[in-house]
Every structure is written in C-alpha cells, then in structure tokens.
Structure P
C-alpha cells in the first residue's frame, strides 16, 4: 500500500502520469485490496494509528500492538527502498507534506479529522456483523479516497504515520514528521470515543475485525 501511495504521488507531482482522481483512487483501492486479502489473518489494519485505535477501544490486545507497528514500519521502509530504485529521491519519495500556505497546526488538525473519519468507519462497519471484515473493505477504501479528494491539498491526507515517516526519514526530511504522528494517532483515539458514544463498548464483531479470524 505504501509503494502504491508513493508511486502515484511521485508520478502526479512530477507530471509524468496519473491525475488527481486516479491518485486517490489508487490509494483507496490498495487499502481495500489489503483488507480483502488479509483481514481474516491479521485484521489488515495497514496503519499504525488504526492499530492503536483498536487497542484503545479494547478490541485489540496492547501486547500485540508493538509487533504490528514494527511490521508496518518495516513494510513501509521496504516499500520506500523499492520506490527509491524506481524514482530516486524525487519529491522526497512522495512523502506527505502540508499544502502551500498551510500551517503545521492546520495540517495536523486536518490529519486528526481525516483519521478520525476513517477510524470511525472502520469501527462502525465492524460493529455490523453482516458486513464484518472483508465486506467492510470497500467502505474503508472509498473513505480513504474521499478524504484524499477533499483534503489532499491541505495536509497530503496521509492518515498513516508509517506511510509518511518512512520516505521522510530515508530522504533526510522530518522537520514536520510530528504532524503525521500526532494527528493520526489523536484522530484514531477520538474516533474510539465517538464510536463508544454511538455503539457502546466494543463488541465481538469489532474484536474479530481487529484481530482477524485465522481459523475461520
């Protein structure tokens, strides 16, 4: 997913190929594909902020968070290394960044709002047992697309610390990395609060969505 996100961003900003709509559709489709393929094995969180959000909700054990987060960053660094072979250091390997004339505070708040939306959709679809796991993939992927469409120009619509930090660190950036850690993690935590207000305590379906069902 990180490789797809980096690739379409580099191609878009260097004017080599793709358009703005295709850029966000590619990212959303990659997210949906990951959920369809691996949700029953691991929950297919794809995103460290989502893992932390699930843990805060009580649907995912904290002892497993660190392994998931580490795996996410290893994958993101591997994807960034492959992208470096393809594109060199073009545009910082497509690392997310605030839009022109957008302050760091506004960008962080944007990431907070976007990640809260995505996390709330993940939790809400998981609550409904009829569309748990794989069938929620389309809803989550389309939400990622929509967030990119309306806010990509504000913060880069990363919503994923691993997706942004890996290319930033590999290309020697990082002065604004806090935006893409604090914003998404806080947004995921806030979504958990909203979900509990609407649906109550995490139910069995949410736990299955968060942890996967490898024996199913």
Structure Q
C-alpha cells in the first residue's frame, strides 16, 4: 500500500526510521555489555506481556511508520482502528502512574502476543529485563528496577533526533500514546493532515482526531 507524501515529510520519515535503527543497534551492544558485566541473562520471553500494559508514547513520525507497517501487513482493519480509537480516548491525559494502575493493554496485544512484533515501536524493543519478570508487572513495577537494562542514552538519541527532524516542519516533539500517534499518522499518510499543521491540532483541538474515526 503506497502513499505519496510531500518530499520533505518523506525525507524526515526515512531519516527518523534510520535514526531509530542506529540507536537500537547501539542499544543491543549495551544489552550485551550489561549481561556480560552483571552475569544476568535476559529474562524476557514469548508470552510475557507485562510491559504491554506500560505507558507507551511515541512521536507522530513513529506513529506514521507504525501505521504504514500495519497497513502494509494488512493488519490495519476497521476493527483495529476502532480499538486504537478506544485506547486513545481511555489513556489520553493520564499520568504514567494512573496508566500503569489502570492495566490498559496496548491495542496491539492479542493472546499475550504483540500483533506488530516485527514493527513494534523502538521503546518496546528497548524494554529489556534481566530480573524477575514479576517486577515488570504494572502493579509491582518500581519495587525492583535493578533488572531493567539502562536505556538513558537510547532515549536521548531518539528524542534528540526527532526533535531536530520536527523542527524542519515548524513543530515540536509531542510524545503521544501509541494509539493516538498511529491515528494521527494515518491522517498524515493519507493526506488528510499536513505534518506542518499537526502541532495546533495536537495542542488545541484533540477532538478533531476522533472526528476522523
């Protein structure tokens, strides 16, 4: 499924994807170093979905990338879009603490598995634990954070790169709930919204998003 994006928008999207890929490659080396130094193996395993109930926020650029991945994989259906809209409405404006306590699952979580695992957000790829999975559960998270692989440098690289890219479009970086970012990403990819016009809508008129759902 192809979309004709404005040249500058397409360039920013491609550069954002390349930047995330580079940051993730560096983070994978940090994981290896962390495991070697602590002598604690990664305890993440298929079917463990505790982190899928954590707050996941991404930029509109990454929302566009995830939308295109879902559409290209034939996973962006009317039902899924409705799930994203419901999720967006339920978590918009929640503090991270309340979001965690609410046990609101990611709209891509089905039967303890991520439906977009190969295209999942960078923050999900960088959530890695070498500790007891119990402490990844939202209701126990924070009781023992020693198992999480530190990812400060990863966040700084991602945020810094996307801030610079969005300045090209006279926008600032908004960290949006994953569902909100994908819904806006669809609008940009379909030509219903220019990336340059997204800022005022994000800050002033959130209801316009749901008028398109």
Structure R
C-alpha cells in the first residue's frame, strides 16, 4: 500500500506534456478526400503520397480547427514571446488495418507534432509513447506501474480525437487488434515562425512566416 505522505511530497520535475482532446468528427467530404488519397507502403502500414495534406483546400477547415488548439497548447507549455509562433510544415495520412502497425519513431526537424483521427475504433485503437531512457542507468522489475517507473504509456483513441506532443517524444502504433474498420490518422509537424531567442544572448534566430 502506498504511503500517502510520500506520494503527496513527490514533485513531478520536468514533466512531458501530451495534449488530448476530442476535436470533432471529420465531415463526409473531408473523410472521402482522405480515403481517396494515393497511398504508398510504410513500415507496418501505409501512408499518403501527399505529405502536405493540410495545405489542400479540402482540409482547410480542419486545419483551422487544429491550429486553434496547437497555438493554445504551445503557448501554455512554452509561455513564448508573442513574436514567436508555430506553423504546420508537413502533414500526411496513415492507414492501418487489422494486424498492421506503425513502427516506433520520432519527428526530427519539428517542434510540436500532432495526430488527428478521421477514423479510429474506440476500444481497439491506441497510441503508445516511450520514455526517454538516455539517462537511466538502472532498471528494476516493477510490481505496479505508474507515471514514474513506466517505460511506455498508451492512450486509447477514437474518431475525432487530436493529440499534440513534443516532436522528440518517441511513439508508435501497436499492432492493430481484430477489427474490420481501417484506422486512419492524420499526422503533422510544425516549426517556428517569427523570432526565437535573444539578440543580446547571441541566440536570436529570425524565421520567415
């Protein structure tokens, strides 16, 4: 049994933020367009040939809805200067059928990455994140897993969900269980706009919009 006094005095230092919200279901036109995209093989599943899908007029409304939450999440977490912002760079769709998966990976050359789910089956589909283990020099067998000792953590997902996270956070899609419904996700990367850093500290970088 956990000692409540011990637990209450533990501070979560440098936590890893992951934002989860039920955004909205795609419209019939949006879903039809996403399903119609040309596809190519990926490691474990398939993805769209088009890697800038959120720039297409068919998904302009969806992009606007995503940007609202992206900007709010980034502001709350980073407390950045008003002259600093984010823009969506590449964006693509992933298609995963029964017994398929999406290999563990992270997103280089991106600040915040996100996944929106135009089609996902509640109770079946999920996303798994991996703890950064670079500085861990020991490992014990835990009898009960929690946010401190777990090496992985997964969240269930359903149609209409949006998840935002640091692009350096390794993640994957576990092998999809028994299901007749194809899992479709729309992933995207972001990068800075405006000014980052400080001139006097010699860290200033000015990005074009």
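Please treat every number below as a calculation from the coordinates, not as lab data. Just so it is clear, the model here is predicted, and its values are computed rather than measured. Cβ atoms are built from the backbone, for glycine too; each structure is taken alone.
Observations on the model:
- Structure (P, Q, R) behind the derived value 50, 32, 31 of Cα extents along the principal axes in Å: Q
- Structure responsible for 1.0, with distance in nm of label points 7 Å out along Cα→Cβ at positions 12 and 196 calculated and labels P, Q, R on offer: Q
- Structure from which 0.95 was derived, FRET efficiency 1/(1 + (r/R0)^6) of positions 20 and 52 (r between Cβ atoms, R0 = 30 Å, to 0.05), options P, Q, R: Q
- Of the structures P, Q, R, the one that -16000 was derived from, the read-out being helix-only ellipticity at 222 nm (-39500 (n - 2.57) for each DSSP H run of 4 or more, over all residues; to 500): Q
- If Rg and Dmax of the Cα atoms in Å, for residues 100-147 alone is computed and equals 11.8, 30, the structure in P, Q, R: Q
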